[in-house]
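What follows is a set of structures for review.
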Structure P
Amino acid sequence: MSAGMRVSALACLATLALSASAAAPAAAQSGQPIKIGYSMAMTGGLGPNGQSALLAQKIWEEDVNARGGLLGRPVRLIYYDDQTNPSTVPGIYSKLLDIDRVDLIIGGYGTNMLAPAMPLVIQRKKTFIGLLGLGVNTEFSYPNYFVMIPTGPNPKVALTEGLFQIAAAQNPRPQTVAIVAADAEFSRNAADGARETAKTMGFRIVYDRTYPPATTDFAPIVRAVQAANPDVFVICSYPPDSVGMVRAVNELGFKPKLMGGGMVGLQNTAIKTALGPMLNGFVNYDFWLPVPSMMFPGVKELMDKYQARAGAAGVDPLGYYMAPQAYAQMQVLEQAIAGTNSLDDARLADFIRKTTFTTVLGDVKFGKGGEWAESRVLQVQFQGIKSSDVARFKDTSTQIVVAPAEYASGKVIYPYADAKK
């Protein structure tokens with residue numbers, strides 16, 4: 001049976017199971033709620049993605065309570081806005097644990113917001129499942145940390161490795177690389193990985209710089225890279241920077257042979273519609289799109305619920321980037337609680353380390369450092385975008401999964417100049 005047929009068969013079984021669950025009365029709930037606390041970027045640069053994740057987590061809360069809760073108790077999420085400001089994070093987790101007296105904590109969204117929580121997490125010996133953090137546990141090596149970003153055992157490399165593999169497969173093979181990154185933890189980590197891959201694969205680095213996080217004018221940066229004339233331009237940026245980079249590249253008419261890699265924000269629908277045809281040709285990381293090979297059991301039902309509520313909630317109308325990751329994060333915790341019949345952090349962490357979880361992202365197993373045991377980072381190329389309406393991005397014909405091969409939905413257009421035509 002092919003991978004696609006297996007996914008379809010499992011999806012049918014999952015739909016039947018969901019229908020049966022909906023028809024059965026929820027088990028009686030008693031006692032105080034199980035309180036799960038966390039920080040979430042609801043405002044600031046990561047706010048749009050954080051709010052998208054939050055809606056998916058609320059859907060999980062409703063779903064699990066409709067099934068009778070956990071351990072016979074209802075579940076309650078308690079969260080505070082970290083404002084995309086790392087300095088707020090330690091205080092939020094202290095409040096959650098000491099004042100709100102939450103039973104469990106999870107990690108919020110973003111490398112820069114997970115790392116500041118780690119000293120307190122380690123001190124309190126808490127199990128901590130982060131959402132999307134790149135290489136957060138590399139320095140801490142904390143055994144009870146886990147993360148939902150599918151970058152696998154070598155997270156710094158995984159985000160841009162696919163871009164280099166695409167470049168290496170071209171004939172003639174590109175030779176030179178420029179790397180630009182925001183001076184922030186996530187983007188520095190991604191740039192470290194890009195640098196390592198470039199050297200390993202024999203690319204020559206002709207430009208390698210960071211820029212201040214408060215940068216608003218990206219034209220000087222792009223001009224400097226243009227002067228270095230790289231074949232491949234790797235960009236590791238946060239959402240406002242990603243918008244600025246795309247605009248500057250288009251305004252200056254810069255056309256390296258391949259470009260993108262580690263740009264946060266280009267997965268967000270509001271940013272896609274703001275940039276529209278300017279995105280054509282960029283190749284960038286992503287984690288999930290509704291292509292046939294990624295329609296795992298339960299994910300369609302989740303996305304239908306999410307999209308039906310996104311407008312009223314004022315969040316990303318499609319939710320492809322954050323919703324599956326955030327819902328799966330909660331599924332892992334749910335299955336660990338059910339599997340141990342416990343809220344004990346040590347028992348939960350031990351269970352998570354040993355278990356393969358069934359989620360809307362497919363099977364998830366954690367490996368070294370709490371990262372996914374295997375990498376599953378997509379490289380997606382924007383192609384054929386002619387307008388900026390949302391419908392152009394719900395239709396994945398404009399967002400082609402070009403790597404890895406087992407999830408590909410089309411082929412890369414190379415060089416970049418051809419994709420701009």
Structure Q
Amino acid sequence: MTTIRTPRRRLIGVAAAALALAAAGTATATYADRTADAAEPAACDGVLFDDFAYDSSADPDIAARGWTVRTNAGGPGVPGAAWPASNVSFPTVDGAKSLQLRAATDGTGGGTSHAELFHQQKFFEGTYAARVKFADAPVSGTDGDHLVETFFTITPLDAPMDPDYGEIDFEYLPNGGWGETSNILYETTWETYQAEPWVADNINNSQRQSYNGWHDLVFTVSGGHVKYYVDGALVADHSGKYYPETPMSINFNLWFIDTAAHAGGTSVYNQQVDYVMHTAGEVLSPAEVNTRVAGYRADGVDHTDTVGTGGGECPTDPPTTDEPTDPTDPPTGADCAAAPDWSFGSVYTAGNTVVHERSANGDPSGPKSGDGEHLWRANWWTQGSEPGWTPQWTDLGPC
């Protein structure tokens with residue numbers, strides 16, 4: 001069941017600028033109601049899952065399912081830039097239908113365009129997840145522009161320093177900006193802000209490294225804490241006054257901070273999103289997110305939205321090629337000689353095998369588990385999902 005509401009246009013803030021978007025009507029449940037509901041959640045009771053199986057930005061299912069393709073001018077980003085619907089598309093990327101955001105600039109406001117897709121303002125506590133493909137380089141033109149690639153939630157700012165404002169951001173700057181000179185990924189949780197003069201009340205963590213390629217982004221909102229995960233690893237935990245008070249919308253946008261770093265000609269950048277999921281009042285680990293998504297796909301579900309309806313049910317378990325084994329008695333004697341070592345950035349398809357010793361905590365760059373190297377077989381297309389921590393892989397035994 002999909003809940004459909006009439007969108008209305010409001011001016012909101014994001015990061016270092018105001019963001020104009022159309023937020024869907026007033027949420028039906030109060031903050032207190034949602035907090036009470038979140039205290040005793042039923043599994044899969046209120047879920048948005050979207051695999052982005054749309055034909056184009058004009059597909060009527062987009063609006064019918066609560067999404068809005070932004071077309072109005074305004075912030076954030078380069079003054080005078082356009083937000084055309086044509087900058088939102090749904091191509092097949094790496095074998096799967098995906099949301100694609102396009103942004104282009106020739107170094108002028110009139111020659112700059114951004115992209116945004118956002119959902120209704122009805123999401124509060126629970127788990128938010130998306131698989132996002134960040135890009136360090138343009139698909140055409142010169143590199144080096146200051147742009148922001150995002151996955152975030154937001155409550156509109158109704159007045160300067162509005163205490164009911166809220167924002168939870170993943171923001172990737174592939175070429176720096178805001179005083180940074182190179183790649184940086186921010187996790188930022190906002191209490192409030194005012195635009196003139198600029199006052200920002202937020203807290204953030206960051207990682208100064210490249211995140212080019214596909215990444216699993218998860219944040220949970222529960223028990224007074226907003227926790228951010230990247231590829232299964234906890235990277236930020238924000239609490240106190242920064243915890244959101246009001247329902248938010250789910251957003252993806254791609255925009256230029258400025259044109260100061262533009263080197264000439266026209267540069268075009270893309271950001272892609274494989275899926276998005278929110279489960280209301282239910283805290284899932286990154287591994288549980290992957291299992292839930294795999295289950296929806298195994299059931300042939302490309303969209304469901306029961307948030308606010310009290311309905312919904314969990315999908316079936318994801319497919320597997322082997323009978324379950326006793327975890328205390330793993331298979332033995334795997335032939336690992338012909339299999340390559342697992343690589344975080346490589347793409348694997350069903351049947352591919354790799355050798356890998358899983359990490360201790362689901363962080364491939366962290367300490368090893370001590371289990372030794374195992375042979376793993378991919379169950380379906382995967383990239384950046386570590387064997388031993390995600391359902392994309394079957395353990396064929398120690399080497």
Structure R
Amino acid sequence: MLRFRLAVAGLIAVSSLVAACTPSPAIIARPVGSPISIGAVLSLTGSQSESGQMAKEGYLFCQNWINGKGGVIVKGVSHPMSIDIADDQSRPSIAASTTEQLISQNHDTLLLGATNDATAARAAVVAERHRVPLISSGASSDSTFNSHYHYFFGVLTPHSRQFQGVIDMALAQSPKPQSAAIMFASDSLSTEVAGATASYAAAKGLNVVYGASYPSGVNDFSVYLWTAASVGPDLILEIGHEGESVRTVQQAQYMNVQPKLLAFSDGPGTSRFIEVLRKSANYAVGTTQWAPAARNRTSYFLDSFHYSLAYAARFGHLPDQHAAAATAACLTLEVAIERARSTDADHVRKALTDIDLNTFFGEIKFDDRGANIAKPVYVQQVQSGRTALIWPPDIATARPRYPDPGWAKR
């Protein structure tokens with residue numbers, strides 16, 4: 001935690017360099033029109049409030065950046081952006097009623113949010129009924145995208161592709177892995193990811209030798225680990241939640257279960273994972289939608305470094321993947337409005353279907369379901385007590401450390 005605080009402090013200390021180092025569009029004097037109000041459904045309270053609050057910061061950062069450069073330009077007229085934020089309390093039913101209120105009472109005809117899969121699924125239905133474009137910064141469930149809504153879009157990579165990068169990275173190493181075991185939480189989203197991961201692994205030539213679900217929040221993984229280890233997989237892939245990942249590492253070490261790679265959908269990359277596990281966290285691999293170190297090619301806005309620098313200067317801490325996704329969703333909507341040369345919902349929707357944008361968050365391009373088909377999920381690894389971005393190679397900051405040398409050599 002001290003190292004993290006020092007890193008943030010360092011970013012804030014050099015924040016005076018932002019103006020000098022950050023490329024910013026020249027502000028051209030234009031007529032000023034009325035503000036463009038954009039509704040945003042966020043989980044600011046309730047079980048998903050931590051990610052919702054980060055998304056709020058990401059949206060506000062984007063709003064201020066756009067207004068700082070002169071606003072949203074429509075037919076030569078500069079319009080300030082005003083994000084109309086509403087709290088869905090992390091409850092799907094309230095997400096639906098809140099979306100209805102933003103459209104029917106606040107007259108917002110363009111929407112951002114919602115910030116998690118459960119609330120986004122309900123908000124999407126309302127937006128579709130009113131024919132209002134909604135760009136979500138938190139939806140990644142294929143079950144939502146497979147509804148083929150016409151007005152719903154998501155900047156995240158779909159969950160079905162969450163472990164593709166991990167598998168691709170492992171297969172690029174030597175010795176090349178031959179087999180994998182998959183453990184997953186019993187909730188619907190984890191089950192969805194597990195099925196897609198097993199299919200992708202098999203298609204890539206990996207032998208899936210074990211697959212089992214466990215109750216979400218379970219404390220004892222010994223049976224699952226022992227059974228998985230008994231068939232000798234090269235890779236153990238766990239799809240679940242951060243607390244489960246921590247307990248899996250602890251029990252794998254105690255039982256001396258040692259595959260060539262331990263990979264998790266959630267855990268590695270968070271400060272708690274490293275703080276709790278210390279040296280035991282090393283070599284663990286995880287997935288993320290974005291990291292401040294990502295060296296993505298950009299055609300618009302700031303690169304990841306300058307975004308992180310400016311964000312930390314404003315909010316006092318680094319952006320995470322939730323904040324970055326929110327900023328990316330907001331930027332995508334701005335570009336769509338400008339390319340549509342209108343705020344008309346159908347014109348903006350058409351512009352979104354045609355968009356192909358290289359951003360700090362990664363490439364954004366939507367398929368006919370509204371899912372982002374262009375951006376991969378990134379792979380990170382704990383190396384010497386720090387999180388390093390290791391895949392894809394073109395955006396990575398470090399090479400993968402593989403195979404795992406064993407618990408005694410951490």
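Read-outs: derived from the displayed coordinates by stated rules, not from any lab. All of these numbers come straight from a predicted model, not from anything done at the bench. Cβ atoms are built from the backbone, for glycine too; each structure is taken alone.
Taking distance in nm of label points 7 Å out along Cα→Cβ at positions 120 and 136 as the criterion, which structure among P, Q, R has the greatest value? Ranking P, Q, R on distance in nm of label points 7 Å out along Cα→Cβ at positions 120 and 136, first place is Q. State the single structure among P, Q, R that was used to calculate distance in nm of label points 7 Å out along Cα→Cβ at positions 216 and 344, giving 1.4. Only one of P, Q, R returns 1.4 for distance in nm of label points 7 Å out along Cα→Cβ at positions 216 and 344, namely Q.
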